[in-house]
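Below: a set of structures, written as structure tokens.
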Structure I
């Protein structure tokens with residue numbers, strides 16, 4: 001365990017570390033926690049990308065165990081050896097894909113253990129899969145404390161997995177409201193020949209994975225053009241991110257003759273600037289924990305159209321700072337797009353309300369303090 005004069009070592013076990021909401025949250029937490037109070041190491045069951053370089057507040061070693069696709073039982077021995085080598089004071093696993101690390105950490109003699117729930121994927125949107133829930137219940141006695149990013153996930157852990165409320169802390173993700181701030185003056189970040197000064201830019205940022213359901217957003221945008229043909233002059237769509245849905249979305253836009261009205265550049269590093277080039281943010285997900293991109297959009301002064309799933313309903317109040325729509329319902333989303341396109345004052349009013357709520361309730365400081373309190377509590381046990 002930690003030696004004299006050193007802070008306790010926290011090992012974070014994740015499946016993979018690349019661009020994503022959970023990973024972005026980890027970057028914010030590790031950059032904001034007191035650098036001399038704890039030491040951190042990240043163990044990835046598969047691998048990591050240069051996204052890890054965004055952790056700049058202190059040196060954080062990364063270790064990749066290169067788990068093979070499918071049932072690679074060798075990963076348990078690899079993780080056991082790595083934990084025995086690192087000798088952490090606390091192990092923090094995240095999401096179902098790393099939950100089995102709780103069994104390995106217990107076998108390695110690590111007494112203090114935390115598990116975080118950040119959301120569910122498309123294969124178990126509502127947390128009802130019997131096999132996965134058997135695993136969750138089996139791990140329950142081993143987890144010293146749980147952290148959830150939404151009230152929705154906290155309620156589910158209590159009702160479905162049987163975790164006592166006393167062993168769960170719900171912590172909302174924080175957002176860097178200095179880095180993500182409203183646009184001042186003219187739009188920048190998008191070519192003028194793509195988005196003229198009077199354009200209404202609907203935008204989204206995220207992994208173009210199945211669970212994010214970006215084809216529904218593209219279909220809704222195309223339906224907007226059908227409902228309001230003159231919108232072709234000013235309506236624009238931007239989706240920043242990469243994944244399996246990108247090519248089908250581009251093909252739909254081309255088939256409808258709307259590819260000149262949309263820009264899908266793939267993965268980007270200039271997200272704050274892109275947010276400030278948008279007028280309305282749209283998230284069409286089938287499931288969410290707490291969306292970091294919604295928080296970043298709201299900090300950027302944007303109203304948000306999002307599906308009424310998971311933690312989205314905790315971030316968006318229809319008529320106040322955005323609009324909630326049913327998942328997968330193209331017509332409903334198209335009508336929501338149209339309501340903002342036809343009412344610039346609505347965009348301004350709701351965008352202002354969104355920014356105010358971020359400043360009140362979703363600061364990086366409040367999130368970091370909450371994590372610090374949980375770590376201190378568990379380390380004292």
Structure II
């Protein structure tokens with residue numbers, strides 16, 4: 001019998017959480033699971049990356065504020081869809097658990113993929129009051145990192161038997177180490193420090209840009225070889241471009257905006273950099289590791305579970321521009337270090353973070369939840 005799962009998110013757009021959902025839809029057997037996505041606000045063409053089966057999408061166009069019209073629309077839609085299980089993700093969709101209960105749905109899962117951008121450490125008492133109020137209605141929880149799992153248990157009070165920690169998976173065939181010459185952007189002798197992601201405040205790309213500028217100022221002779229690439233769109237893109245322009249080095253950087261050929265672009269990088277103020281589990285770190293790249297990352301959230309300092313990358317404090325510049329310098333003149341750390345990163349991606357392993361873990365939680373619901 002095919003189980004119908006309704007996935008409720010705030011918005012379905014370009015992002016790591018959505019990429020993980022797509023990987024799940026593309027690998028879970030369609031004879032076992034049928035999927036529908038309900039976006040409380042809206043969805044984008046990012047959904048077109050789903051290739052294995054048709055997935056229906058609904059947008060409720062929830063307006064900002066405290067109106068409950070969206071809840072009535074969701075209740076009506078759930079009564080119409082008659083799902084076997086409802087899976088909500090992150091704080092912005094958590095209220096849908098109350099609506100699912102009102103619609104008579106007894107099998108539910110809630111996933112935590114990263115804390116709210118306005119509460120990076122999960123301490124906001126109003127948010128946590130909502131999370132605790134929802135506990136009786138959630139059959140099982142999924143946390144994408146040990147950090148989030150511990151926080152759900154100790155701060156939110158989720159019972160350990162309801163908690164399941166599942167890492168995201170990465171496609172190690174699509175993302176693979178570079179073979180042959182660099183495909184674009186910089187000459188063969190360059191060292192390209194690359195980042196990929198939404199250019200929003202929590203990712204703190206201005207800190208990375210300032211660190212790159214400091215590296216060039218402190219070591220001007222290295223400007224012949226050091227290059228920076230930041231792939232993504234968002235408000236911080238203009239800020240980073242302005243910083244590079246003011247420093248007189250826009251020609252050493254490439255900020256093309258959003259791209260849909262990330263796997264190919266990773267082939268142009270030598271070192272991957274993530275400057276976030278907080279993270280759940282970063283899909284882009286996993287993609288970079290599968291691409292055989294060492295990773296410089298801030299020591300926050302799930303980053304410390306993926307990057308082992310001195311083994312497959314380097315960890316720095318969030319917001320530490322000088323520390324980030326030093327980490328960049330540590331790879332600039334060390335091709336052997338890049339090769340060693342990149343090789344270790346690739347092995348970790350293959351051995352610990354496969355998409356089939358992730359999908360199997362999700363399927364096990366779904367089956368456990370469905371049994372309790374019945």
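Taken together, the values in this text are just the output of simple stated rules run on the coordinates, not laboratory data. Bear in mind the structure is a predicted one, so any value in this text is a computation, not a measurement. Cβ atoms are built from the backbone, for glycine too; each structure is taken alone.
If semi-axes √(5λ) of the Cα gyration tensor in Å, for residues 144-327 alone computes to 32, 18, 14, which of I, II did it come from? Answer for the origin of the read-out: I.
Here mean count of other Cβ atoms within 10 Å over residues 152-159 is compared for structures I, II. The highest value is that of I. Look at mean count of other Cβ atoms within 10 Å over residues 88-95 for each of I, II: the largest one is in I.
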